[in-house]
1. On FRET efficiency 1/(1 + (r/R0)^6) of positions 157 and 381 (r between Cβ atoms, R0 = 41 Å, to 0.05), which of the structures labelled P, Q is highest?
2. Between P, Q, which one scores greatest on relative contact order in percent (Cα under 8 Å, 6 or more apart)?
3. Who wins on volume of the Cα convex hull per residue in Å³, for residues 117-412 alone among P, Q, i.e. which is largest?
4. For distance in nm of label points 7 Å out along Cα→Cβ at positions 125 and 397, which of the structures P, Q scores highest?
5. Looking at structures P, Q, which one was helix-only ellipticity at 222 nm (-39500 (n - 2.57) for each DSSP H run of 4 or more, over all residues; to 500) calculated from, given that it came out as -19000?
6. Comparing P, Q, where is FRET efficiency 1/(1 + (r/R0)^6) of positions 213 and 341 (r between Cβ atoms, R0 = 25 Å, to 0.05) highest?
7. Taking 15.9 as the value of mean count of other Cβ atoms within 10 Å over residues 173-180 derived from one of the structures shown (P, Q), identify that structure.
8. If you work out distance in nm of label points 7 Å out along Cα→Cβ at positions 453 and 477 for P, Q, which one comes out largest?
Structure P
Amino acid sequence: MANTAHLVRRQSSQNLNPQRSLDRLEMKELRGRLVVENGASSAGYGATNVAFDDSSPGAKTGAKLGSGEGKAVFRPEAGEDERESWDSKLTFLLATVGYAVGLGNVWRFPYLAQKNGGGAFLIPYFVMLAIEGIPIFYLELAIGQRLRKGAIGVWNQVSPFLGGIGISSAVVSFNVALYYNTIIAWCLFYFVQSFQAELPWSRCPNRYWDNGSYTEEPECKVSSPTQYFWYRSTLMVSEDINSPEQFNWKIALALLVAWVLVYMCMIKGIASSGKVVYVTATFPYIVLIIFFFRGVTLKGMGDGLRHLFTPKWWTLADPVVWLEAGTQIFFSLGLAFGGLIAFSSYNPVNNNCYRDAIMVSLTNCFTSMFAGIVVFSIIGFKATMIHERCLADRNSTLLALQADPTANLTVPECDLEKELDKSASGTGLAFIIFTEAINQFPGAQFWSILFFLMLFTLGIDSQFGTLEGVVTSIVDMKLFPNLRKELLTGGICLTCCLLSMCFAHGAGSYVFVLFDNFSGNFPLLIIAFFECIGVSYVYGLKRFADDIELMTGRRPGLYWLVCWKYLSPLAMLSILVASFVEIAVDGSGYSAWVAARGDTERHAWPVWALVLIAVLVLMSVLWIPVVAIARAFGYVIVDDNDQAWFPADDLRDFHGIVPHSVTAAEKVLFCIHEDGSEGLCCPTGAPDEDEDT
């Protein structure tokens, strides 16, 4: 009966096609008259926005022309999309680049490259980009643009059993937003401190005694001024995670300011954050270029770059190098958070998401390499200055020993390579290593202001994307249907602000490390794995490829289909298993500050911290099986039955697309049958050819 009904529906559709064609011709003629009589159509955003003129290979000129420039402008006859939308294509690209390019590009990639083989690290880096990074980035942009919802709505529409993927993404985004804004607060604190006549981390402070005398702070003498200011003045760090000691009101105030700034930038949704990204997405590049020209003029620049890029080919045989390359690609692109899906859902339905995925992914990677050049040119300068001072001390010591061979003097050992090896990642690079190098610049305050303002802008637009994934999911789910979006955003920011105060005490930096290591890493890998499974084995590769062809005018090649169905899930699974093995072999812990030695030492996580780790991971990933099991027993957790607006017939006419015939390669590689079903163990139904909602 089902087949008979489908045949009748198809036959009816064929009988109506002549009438549909006549109706469309009449509509085109009327619309063309309106454009001519009124001069131009309205400049509203969406499918009719001239800022998104289609330039795809299948674009045609003719019946659907805009303002007379000869470019094809898609004007759907199935009605307009009522969804909120970007002002222009440039706004979307800047927002996506700002979201993808974050702090990790500046303070993690250079460290990983130097640590894992220098120039040789670029081989696993680009291999993982090709099989994992760009394919999943492309997948998320395409599925969001096609289904026009946040992460929860998208995956629930792919299958009601997969709605838990979207909830997991929203939970992870919320957890990451909690601690990520702490970095922004630290940057704001250092930014304000940079306006002092003398940078407070340029020399050790004095300790004053009751008799009026003073000496240098002992903790600073055994460490360094930059380490002392970071651990003692900024973090007010305790001896371990079990001893919070005192509340850090300075960082608490900085956190409050950071959350207020985030809310002000997001108060009107993409209408407000879309304006802000013109500054936050471009300013870091301006500062990096300024630092680049400053860095290449510094003494020792060549030694720093040589140390960074000299290939150590033997490291390619180390599986840890491939693991860290894959992990860096995955997290630097911001995959599986739901932010990319939310951003692309505001795009016109005929936007070229393929070109966007390639452009943004490559921009992200080349930004990482450019940042590595900038960072290590300055680290090379710092190492050279320290090495030259060491040589001067060594020469004076040797002269003293020549004058008095019995003197009890130790000749210092000077090794430039060891100084270059003393780089760090994350907060250690930004707040200790780099600030120490800035101390040696003339006009150090100016360079410090530039640097921390750059870090602030890098962080805050990534925070937009992370929180947008949460807000969009809640709005699309209509959990608070009568609550205006700006009030919902304010409530989320207020909740996050209150919870983030757990990072504003003596042990707060240790709690931050716990969140950084576990709230996102494992859950995001699991989410990305199920995203690939959902598209490839449930939604259907042929159906997904058909949708992309309708949207862009170009069908994705076999390479992308192979990545989505086989290579990318395998990469996710390999990284996940390797990460578990690494923790099982090496253990897991945090670096605690030892004031007496002026150094850090490794501590194991206490039992309550291990419980918190388990809670952070499980509260994110358990939604995937829970929603599926509940749906199997008839309980509906995610209830979103609104079909996405998708003018398939208009897109087909616009791009001149003919039905795709299944190729022999598709039959062999993906088990796609002539009727549109596919797969071996998880067959999917044929797509509805008349879908036009």
Structure Q
Amino acid sequence: MRDFLFKDNYYFCTQISSMKYLSILLVAFGIFLNAQQVNKTDSNKMSSDTLKVDSGEKDSLEIYKPTINDYLVKKRFSEKKIFDTTFAIEKSYIVTQYNKKDNFGKIQYANVGSGFQNLMYDKNSAQNLTLLPENKSFCIIGENDINYYDVKTPTTTFFYNNAMKNGGQLHTTYTQNVGKNFNFAIEYMGLRSQGLYRNSLASSNNTIFSGHYISKNNKYEAYAHYIHQNVNNQENGGIADLDVFLSGDSRFSNRQNIETNLSGVESRYGYRRYYFSQEFSPFDPAKYPFKLRHTIYHQGNKYYFSETTSNNLFFNSTSIDGFPLYNKKFSNDLSNTFSLVWDNEKFKLDAGFRHQYITFGNKNAYPVLNIPGYFKEQRFGAVGNLQIKLLDKIRLKSFLEISKGSEFGNYLKTTNQLVFEPVKDYLVEGRLNFQSAYPSFNYLVNSSHYVNYNFYLQNPNNETVTQIGGTLKLAKWFDSQVFADYYRIDNYTYFDNFSRPEQSSSSLNISQIGGEATAKYRKFNLNARVLFQKILSNQDLLPVPDFIGRINLFYQASAFKKAATIQTGIKVYYFTRFASREYSPMLSEYILPGTNAGSIGGQPIADVYFNMKVKRMFFYIEGQHINQTFMQNKSFTAPNYPIYDFRLNLGLVWYLFH
């Protein structure tokens, strides 16, 4: 256990080396293919993909000329979309982040790959009935988030970003159609970042194999994937002496000279999933869009925490003699769903039966403290989806899932969205969501050689979340949108300042109002996004800032005789000061602050950047936290955890349609 990170790093480096040679082979293979094909285009200027050339003989030659419209991607239950090779500013918020998401409403740790703290409330349904610590959840890919492709020719994508001090991140995909009916894809992501501070190494990777098949008569369709993902981190417990960090002493400009609270401590999260979904149309799909669907998957999650020596002072607890210096939890979910589907463009309905076999284990359970080591149950339930389109102006989407089990109680989740577009580019959306679920498994039990970190949350109540909200989108008015949401949370489950799980006896009520708009003047653009939120009751259970904002002023134009497009500008991220939750490295969760609560926020974080697009290649250069070059870094992700200093974030995105 003690040396697993070294093994993981060796594995990662081996994979990076392998991917380097694989990338060379893929490019060479693409050049070979290009030599065999005629008149391809990389733009979407042409709507047709074939051209018939008369050879003067009886036979004619059909030359295929693929356009961007021939390269499609979709999720399991989404519509097909064209590969996104646009140069929108919104895309820069995503591709420059290691988890490939817009992280508005979050604040990143000093090292890439070390997670975030949520600054706004957002219920993560991926934590339902499974083991998923909050700080390991930010780059997890769910069963319905896998990409499936349909491409005319073999396609490769590369996403690369540098890391903190030493390391980097590579995310690459290769996909190819075999005939018109079958596609397969291979995806790999590897991340290794040493970090600026001691004992902060982040090392993660994931591998995905996916496939999609549809029969020639369109009566049978199948989706399959396998994913293996690891999220591994050294845990340093934050800075040991904040006065040293805040002193401004030049000796500590090298962050390796600053002592941290922990060394030889690691947390590791990993999961694997096997997924297969198939559907069959017994009748002609064009006349009777009736289908039978079967979906089965198995997912196993594991979480480890290990030390090389006891840290009783930091964890403020005595140790149990003879107890190992590590603890491990795991969960498994085998899910089987049978559904009847009516799949019409204007009216879609599916309803089915679901069976789940769920296990949750807590290794090294300590019998003297009456902490159980194993839970299991059979769950039976139903799922349903409804989508209705009326007059191309009204769209309704509803989802419902209910299930019942002997160990983890009843489960109910429903999401409902109504969209009304009275006039083109003016859209009103209303939503009503409800969820009643057992607390996430990381709250249930924990075993540790530290006496104070052994707990068992017995017979908890379901945490229920009700969300009511709406959005107004005005595309012709600065491409703007405004939204409002209200949350009511009963039996809110949290970790107190002693890292022990608790449930609130009264409801937690939250209001959120926000918006986003983009103003343009010639080649200058101003994009702004804001969020105002208020905890209306039990404010001490969920400390969050009252305001979060991001403003981005940039210039976008053609360059180099229109051979390229550039974006350059400055963006500022800001949230108000508040008494933050603290980070628990043992649980990878956030706990309530103690009596000497530390406050974070109130400091702007400014980035300057230069982005450029040349055909299908994108370059991203960011000077992150530029204000730290002329003022002291006093910004924190959590108490004792400063955010990153000034750094150059270099990114490359490359689409290869061979």
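Throughout, read-outs are computed from the coordinates displayed, never taken from laboratory work. What you see is a predicted model, and the numbers here were worked out from it, not measured in a lab. Cβ atoms are built from the backbone, for glycine too; each structure is taken alone.
1. Going through P, Q one by one, FRET efficiency 1/(1 + (r/R0)^6) of positions 157 and 381 (r between Cβ atoms, R0 = 41 Å, to 0.05) peaks for structure Q.
2. P
3. Of structures P, Q, the maximum of volume of the Cα convex hull per residue in Å³, for residues 117-412 alone occurs in P.
4. That would be structure P.
5. P
6. Q
7. It must be structure Q, since only it matches.
8. Q
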